[in-house]
Structure P
Amino acid sequence: MDTVTHLALGACTGEILLGKKLGKPALFWGALAQSFPDIDTALQPFFPADEAFLIHRGLTHSFLFAAVMGFVFALVARRVHQKQNLNLLPLAAFFSFELGLHDLLDCCNSYGTGLLEPFSNHRFSVNLLYVADPLFTAALLIAAIVLLFKPAHYSKRAVWAYGGLYMATLYLCFAAFCKMTVNRKVLSSLNTPTDSYFTTPAPFTSMLWYIVVRKEKGDYTGYSSV
């Protein structure tokens, strides 16, 4: 997903999981960890276009990277917040969760994510969300902005954080319903059910879908709206 989405999601989950212990700094740590896997984009200018495309969402988007960097982030955060006397293992679990959540969310896009790198080059994707979808991001972003500007003692901080996550999850379910609807349309229009095809959202929405059907003599493409 886009950077804004990851930052907002990280802030909301940070508030819920770490807010009571750290206060508003939990927003920063959540947003930082949630967006950190995309650091691989800094390497892309140094490689040919085809290799650069594969570098992104590779090793830094793997579960191994999430586990290792979760521990590293925990060591840094524990040192920064020495007065809070944070336990290392729960803190490492928090950061690994944020990093892993980034990876799983990216699997919703069509580009593919290397969850098992470096042990496997297989890229995982469910083609459920476009890389930037305002309807998915909006509630998360609003909640993150409210949490940022409201004081640490504001009594409804958790309500806003859970609200943003709830609306994003609801839209994710809506996108899954739309995909199933479009897939049924595609299957009903094919000559045989064994034809190879895939459906993926059009830019910025899960209500218009791009379809590719592979035939022996070539590929057919088209769009379908829900």
Structure Q
Amino acid sequence: MAMIAGTIYGVVLNDREQHRRLAAAFLEPPYKAPPQKPVLYIKSRNCLTTSGGEVMLSPDLTQVEAAATLGLLIGRDAHRVTMETALAHVAGACLALDITEPHDSYYRPSVRQRCRDGFLPLGGLADFTPALLDGDIETRVNDIAVHSWSPRRLVRDAARLMADISVFMTLAAGDLLLIGLPFDAPRIAAGDHVAVCAGRLPHLSARFRAEIAA
């Protein structure tokens, strides 16, 4: 299977329930309208860490949001693909824990909020099948189930998301696309252990530690 050799893209505001709750806010400045296109961000390479590792929280962070989602590994370039052909460009899938500093605004989020070291633990890659997009993704914190959601909740499902993105930019072979985040992702603190599972995908876990101030 191909490896993650390209850019890692995420998408916010792709949760149907979140859209419903923010309907009024979308009409106010600075948004002034609901998003018409996918709202993308990039997770830089320093965010990557493997399952079973530690995520260090700096002293200024008492809590972080840890959103479990699916990452789709692009196997061949996707440029102006259709919804019907989009998923044929996906080679693999993995669980991802997209960590961010809690924030209320999605207008031009800063790199600091999303791209700190270790802020993207990834599970092992598995061959992609569309059935992976129908299952539930469960998050456990300290061995207690605290959150469950399904990609069925997305405004744009994976095929439509890829089609809409590929209109204005190519998803290249080796890129990883995080398909969306649950608006109600759990908050995590130093000392917590997080485990994520979904169907037959390799499980993902991470332990959160507090950095010791120099």
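Read-outs throughout are calculated quantities, based only on the coordinates presented, and are distinct from any laboratory measurement. If you're wondering where the values come from, they're calculated on a predicted model, not measured in any experiment. Cβ atoms are built from the backbone, for glycine too; each structure is taken alone.
Where does the value 116 come from, among P, Q, when volume of the Cα convex hull per residue in Å³ is the thing being computed? Write down the numbers at each step before the final one.
On the way: P: 137; Q: 116.
Going through each structure in turn, the value belongs to Q.
Comparing structures P, Q by FRET efficiency 1/(1 + (r/R0)^6) of positions 123 and 139 (r between Cβ atoms, R0 = 35 Å, to 0.05), which one has the largest value?
Largest value of FRET efficiency 1/(1 + (r/R0)^6) of positions 123 and 139 (r between Cβ atoms, R0 = 35 Å, to 0.05): Q.
Taking relative contact order in percent (Cα under 8 Å, 6 or more apart) as the criterion, which structure among P, Q has the greatest value?
Numbers: P: 18; Q: 35.
Greatest value across P, Q: structure Q.
Taking helix-only ellipticity at 222 nm (-39500 (n - 2.57) for each DSSP H run of 4 or more, over all residues; to 500) from the coordinates of each of P, Q, which one would give -2000?
Q
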